[in-house]
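Below you'll find a set of structures to go through.
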Structure I
Amino acid sequence: MTKRLILMRHAKSDWSHDLDDHERPLNKRGRQSVYALRDWLGLNDYRPDQVLCSSAERTHETHFRLDLKAETTYLRELYLADAATLLAVLKKATGDCVLLVAHNPGIAWFASQAVSTPPDHSRFEDYPTGATLVVDFEVDDWEDVRLGSGTVKDFVVPRDLTDS
């Protein structure tokens, strides 16, 4: 069986408010990026049945604006999580297609470690806001996922979708 992971960094956040980092919302460009990502997910039939999302406002808002119909869990441990924590959380997933919404630098490290061959994209290593990786693992259970075993199916950054 194949398990699919959609690994998304939150969209661009708004630094104009005097808020704690955990409470920062998306800015206008971030909101527009999420709508482009929502459309891209739908056009490519990337439909998660489970969402694991950081509890931060910007990840929560990113997920909310995607308008997905999936079981969702918001986890404080995903806030600024490192790659090892992201993997540990993923190993507890129950869906067949899981969307994990988190932050850099952990998400970039995790993405690069998860795949056997990185996508041919100039922005993959720095994983900018809104970056989204679709990767398949040939496992029956998320517990069996091993780093370096994922096969990249797709990778996009919002500017790929909005700058034409």
Structure II
Amino acid sequence: MTTLRTARLLLRRATMDDLPAFWEILSDPRAMRFWSTPPHGDIGITRQWVANMVAMADAGTDFVWELDGRVIGKGGAYAMPEIGFILHPDFWRMGVAREAMNAIIPYLCKQTDTLTADVDPDNPASIALLTSLGFKETHRAQNTFCINGVWTNSVYFARRRPT
């Protein structure tokens, strides 16, 4: 798998050593507010989640984000062509996700003509980020995820590879 670098970040494949950092992120209700599952209540759930990332690392489309040696999030395409990202709340509003995705998107666009994203319409930060990255809204759907008995909706985005 390719390793990418930005001004501040190392973007790399997942390893099982990332488990403590992802447990911290994925058990945090703030980070998980707009995720497709509830916050992880058991480190075993996170262990399986990280193991799945490690198993998929050869695909080379999903990256762990490191800042100054600390794992702070991840992003890319777990399943092409849909992208996603999650970031530790301590690093929100610092331009980290934009920096990471600006490096990852050109890499992914070498493998597909169109990237897509599914976002909770109540998540203005992710919508603004995707829009700034050149994604356009394609449609919306209701009751797409049921998390702890509460249905959420989706707004879908797409971005074509520049020609």
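Laboratory data are not the source of any read-out in this text; all were calculated from the coordinates shown. Predicted, not measured: the structure shown is a model, and the values here were computed from it. Cβ atoms are built from the backbone, for glycine too; each structure is taken alone.
Remarks
- Structures I, II were compared on distance in nm of label points 7 Å out along Cα→Cβ at positions 51 and 107, and the highest value belongs to II.
- When distance in nm of label points 7 Å out along Cα→Cβ at positions 27 and 43 is computed for each of I, II, the one that comes out at 2.5 is I.
- Read-out relative contact order in percent (Cα under 8 Å, 6 or more apart), computed value 32, structure in I, II: I
- Largest in mean count of other Cβ atoms within 10 Å over residues 19-26 among the labelled structures I, II is structure II.
- Value 2.1, calculated as distance in nm of label points 7 Å out along Cα→Cβ at positions 59 and 155, assigned to which of I, II: I
- Looking across I, II, the calculation of distance in nm of label points 7 Å out along Cα→Cβ at positions 91 and 123 that yields 3.2 traces back to I.
- FRET efficiency 1/(1 + (r/R0)^6) of positions 99 and 147 (r between Cβ atoms, R0 = 25 Å, to 0.05) - highest-scoring structure of I, II: I
- Structure from which 100 was derived, volume of the Cα convex hull per residue in Å³, options I, II: I
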